[in-house]
Structure P
Amino acid sequence: MKETKFKKLHEEKGAKMVEFAGFCLPIQFEGLVAEHLHVRSKVGVFDVSHMGEFTVKGPQALPLLQYITSNDVTALTPGKVQYSCFPNGNGGIVDDFLVYCLAENDYLLVVNAANIDKDWAWVTEQNKKFGAEIKNISDEISQLAVQGPLALKAMQKLTDTPVEDMEYYTVKTLTFAGVPNVIFSTTGYTGSGGCEIYMKNEDAEKIWNAVFEAGAAFDIKPIGLAARDTLRLEMGFCLYGHEIDDTITPIEAGLAWITKFVDHKDFIDKDRMLKMKEEGLKRKMVGFEMIDRGIPRQDYEVCDAEGNVIGLVRSGTQGPSINKAIGTAWIKTEFSKIGTEIFIKVRDKLLKAVIVKMPFYKG
């Protein structure tokens, strides 16, 4: 297993470590529910150094990104961030990721850990037509996500650059904890505000210690992967391999908002997705809440009242912030209307649920 630069520091704080996407990472410290609620109310720190980072630069950077991503990269100006995905040419998704515009013709892509090699091969192959300056710097970068309503206030103590009032999905390159050229963005995977901090590996321990020292007055705590997943699911955020994969289009996944059909943008699978949008969908991604007692899990069958299979659960959990069992499902479109009763097959029993609007948590 690969180790992040924070492994020893996690163990010192009592982390339970597990394998995830080939990395040794903390699954929890004091417990999922306590950590989840702490991020919703105060500030927590996630080690997300397993994520991948690619730089895309030069005059061909924008043409390449316009072609291989679903979103309209021309809408990005320096200092802005965009959520997007790579359509795979066969009606599915290679990966979802963030695009950071650091400067003109200077972009950073942050991709999922499990897909780094696949994504890099995809970008490299597509770039043969463009010749942008691309580099995979994943092994050089450490990343912390400092999340929660008090996160930016705490982190302001570590930089002279104004960050406390940064808009959502913006990015700055700044001196942080005395370290120059740190990338600081108001992004995250929790729905409770905060930032993500990118640093060189050699600066990781210094920045970790500074973050916890600055956050001490705000009751800062380390948070594990288990709470990261429940926090993102309460917000209805997609997770690759669950809500999205190489068989579902962004339109079906509820990501039409990052799929831009504009005249100046030609992108992979554009015609296929435009046709799907015009003709209507046969299946949709939906959110649901359990009415009967039970926890939905990935790949549980979703049925109608007669027991006919109409879809599959993609994610499920007990939402600590809302005290309800919730989930997402790919489902036949005719059953996707909000308020529709459905049934989740749990150990050969049909448990009642209802389609609801996401996000489940509204903080």
Structure Q
Amino acid sequence: MKVIAWDDIPQCKDEPNFGNLLTVFQRQVPNRSTLFEFFLNDRLYRRLVPGPEPADETARMRRVITAFYRLGYDYATILIPSFSFKEQVVRRVAKSISTNEGAVIHNRQEFNKFAWPDADIADYDILDRLAQDLPKGMKLILFSPDGVLENVINLLGYEALCYMLVDDLQLVEDVVAQVGTRLVRYYEKAMSYECVGACISNDDWGFKTGTLLSPPVLRRLIFPWHKRIVEVVHAAGKPIILHSCGYFEQTIEDIIENMKFEGRHSYEDTIMTVEMAYEKYHDRIAIIGGIDVDFICRSNPEDVYHRSKAMMERVSMRGGYALGSGNSIPEYVPDANYFAMVRAALDLRER
């Protein structure tokens, strides 16, 4: 019986082919098992790509690309530097913080004084620098510095936002418009770069049992901006998926029919298992990732491997799925358990 050294870095024998991921987004069957991860973590990047710490953002991204390449991904995700709404939001450095902490806009006067970031001056040239040595077959997948609702909550505070929806709705609408306009421009500017193969619109909308704001409020204030982002990306002939944590069944029709995302990412077993989500929705939207992060953390590598492999076998003849975690790979995820999930996909490629 073969003994697997689960903590060893998996060895990928395939070259990247972004077309496989595009096939998944089209809800079809790719040529081989396909992996997807939003991002890993710095500790894991250092292990996968040993060497001196990157001197700048370009070097850091090159390390991320090499790490994704080494594990068998067909892409790497990228956030364009020098564009963020958080520079004026002061928060403690902590693993967990309140959604009320750091708010900087409490009234019209503070709104008028706020120095809104300029999406036009972000460092889009990093895409040209990275394209020069991007491995053949790989593309970059662009995401944003938080989403529309997330940035609004960062600026206003969650509880204050809820009160403000009643006390000063016009101020909320103005903040949302300032954020949304700039995020739309961010995606517009990046779409002309050939190395960008797809996009993620990342914006958390829910808790485990419901949405952060009522669905009617989301439809009025938040979803129209995501619809515009999707339209910008589609106009460039590229797909876009939604990354959004939390309960989603009250908004899934909006995601599919109104905003028209190609895929949805972020699943938790306590909300809906990825297996269940696939059976309910895969014929209408690609199901991306979904192996619950808590399950990956708490299980042994064998169980992670077998669940991941079973998921790939479930979708093998139907398509529209890429294997990955339900969210991302933070530093507390055991390497052996994360590698077990990756091995499940790589082993199926060797059949």
Structure R
Amino acid sequence: METKITCLHDKHVALGALMSPFAGFDMPIQYKDITTEHEAVRHHVGVFDVSHMGEVDICGHAAAHFVNHIFTNDVLPMKNGQILYGMMCYEDGGVVDDLLVYKRSDELYTLVINAANIDKDIAWLRENLNGWNARICPWDADAFGQLAVQGPEAERTMEEVLSLPCRELTFYTFKELPNPVVTDAPIIVSRTGYTGEDGFEIYGDKAFIRNCWDKLMAAGVQPCGLGCRDTLRFEVGLPLYGDELSEDISPVMAGLSMFVKLDKPEFIGREALAKQKAEGTQKKLVGLELQDKAIARHGCQVLQGEQVVGEVTTGYRSISTGKSVCMALIDTACAQQGTELKVQVRKKTFPAIVVKKRFYEKHYKKD
């Protein structure tokens, strides 16, 4: 399969970014180093090229009810300009993907889906469209791009560097703005992100996104790669599909039940998820703090005594806290905070203790 590129690929190469395949795209992993980029987002501002993400419009008279049918959260009470996070699930409660839903009008919703799942998600949507008066319209990936401007200085950067009015936006809201580059292609600015910091995501045509990138680079904003995107989201307990969510890891197991609205009359996977919430699950996603400098990576076994009770989904030495921590899917019987376990890293085992999955506090603008 041919590797795809984003509309900013040449600019990443010109900056000397370390490039690597990710979800079928050739993407920047880092520019300077992961720590420098991570710290820029935590304390100042950084920008990510996230044009590899997928966008799909659901439109038509039954758009709202169709989205509600395939989505665990409840879109019917949404107002225009609001965003919801949730999952698409299989009948057994396993996760097809986690995604954002943007309500643009009563008959237009935009789904933002994970890059690695674009083809699978669109096929799933089409498979379940029968009988619904709605249309599925994927965005042209070659025509659009997306930037994420993240960090405590994100608002000032958006307003002063990019001249994008955004101060009135609160967390998980968006607005559409006229495009100064291509007049018939409006842009979307949302107060969202995947870092645990205040920030914005910008959706627009290629020319506009390239123009924004150039302005940000000229202003000295730190370009950030997917390496620190992972360390940032991990520290605040945000899941990554394929690690903390999957066909085998349900929202209930992952501790995301708040995004599963069982008071809706129906949605795909509702029965299975209701049973899991009522009866509990055999496995649960937890945080672990290693009592050593060892770093537990994805797939490392977690033990209680000599018995294997689970495995690590993501692990790092937290850049913000300096602690060696990980998220792990383990037996619910030993998932209580304070439980002492062990993690096997290569041929050695290291003591660990169950802690909250959020290793670093989020700093979103809620009001």
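Read the figures in this text as sums done on the coordinates, not as results from a lab. What you are looking at is a predicted structure, and each value in this text was computed from that prediction instead of being measured. Cβ atoms are built from the backbone, for glycine too; each structure is taken alone.
The table below lists the values:
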read-out	value
At a computed 2.3 (distance in nm of label points 7 Å out along Cα→Cβ at positions 23 and 151), which of P, Q, R	R
Entry that produces 5.1 once distance in nm of label points 7 Å out along Cα→Cβ at positions 15 and 263 is calculated, selected from P, Q, R	P
Label whose coordinates, when Cα Rg over 2.2 N^0.38 Å, for residues 143-190 alone is calculated, return 1.16 (choices P, Q, R)	R
